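*Asks:* As structure tokens, here come the structures.
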Structure I
């Protein structure tokens, strides 16, 4: 769905006291979205439920970040990440996402839950946007999208290694 949407270059914002919430099944198909999500993304509930969460993926978002996200979730761990999403009309909005596995009564992962808040603009401008641009450029050097994603992912791991930190430590160091 998002592939046919052309980015407008217009950024949307939501209030610092608002939280965007969604829940997905194990395949990443949305099973719940709150009103803030629908308002900001510009979709109604019927357009979202049952659709892959990737329908709001912005083309400027490096795929390797989603590889990190899915690898972390599959290890039954939570992850925090900065994400730029695309609205139904092509506008975009940045979020600070906290994604966690959801569990059934027997302790099995049965889906995922994501809360998104307004990110710190200074962190976006000084660190995240330049980093994501670098990772996206690496991804785009390859004709094969998977090869590009893996190369950018390895670049991200190398950046973290050079800083002497893991991803979580890097992320939380940005928060001040």
Structure II
């Protein structure tokens, strides 16, 4: 699958590549950027490995990774992706989302999620979108719930994080019939 460019008034999503990932370095180095994630992007080599893995999954039609641009400031703001793409079952995950500190609470994440949800249900013809969130990440959980995404369950002691903590993972889902494409 070709990684699309998606855009609305606030956000622009560009395909993440080996040539543009370097613009994410200042954000990737922010303290606790992936506090609730099993990924580690704290150094150039770790970020490169993260991007390489995302692009390998894209080559297998399992993921579509993006770099996020905030159109209001013109700055690179972070990264996100479609993952676990299952064309047969018509479902995928939206996640691996991280934004720099200056972009949190600005409405950018909501604009990004709306773009992705519209594209997944529209162009990709998906029937279900899933999200996975650390149980402790109340900000992300509330943001999903404001979009109308439903908590479907919690996987207890599911994934080890880079600091050794084994998190509980909240599983959220959104069905096509629960969303109005704008």
Structure III
């Protein structure tokens, strides 16, 4: 073994450190300040930005949530669309929507300017809830009930798209929300 061998505990011989140039110090300072600004903006965007819906989260057994969703669908079903139940809950009701490979549990028919509590959960794997064309995106994890207070303020038909890859039939997992006057 040569005498030049050393471990990380011993500094290498020679000039291996030079003071940082003033211009590099300036850019490091600017980068650090910008990181702190963005870090401070995250809570502000969450509370003031309006794009991250906060709601109620609770653990739930997927089988219990599926049973609750089936009762909800039977109680408020007003028809079918392509074999899927169309559900019209009364104003102020708890609305249940279950994601499972590769479908949503029902088509929701809601009233404009009426508040509902939307409960979302998954029966099997992670799914994404994206209400198109509105900017609402939520990851739905099995075993959790995500409750969101919603008030539809625009009439029309809106698509629910799964934006979390959930398997081979992911591309056909499209649901619908109908908002009436």
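Where a number appears in this text, it was derived from the coordinates with a stated rule and is not lab data. Fair warning: this is a prediction, and the values are worked out from it, not measured in the lab. Cβ atoms are built from the backbone, for glycine too; each structure is taken alone.
*Asks:* Work out the source of 10.7 here, i.e. which of I, II, III gives that when mean projected area of the Cα convex hull in nm² is computed.
*Replies:* On the way: I: 10.7; II: 9.8; III: 18.9.
Source structure: I.
*Asks:* Let me ask another. Using mean count of other Cβ atoms within 10 Å over residues 21-28, single out the structure from I, II, III with the greatest value.
*Replies:* Values: I: 15.6; II: 18.1; III: 9.6.
That would be structure II.
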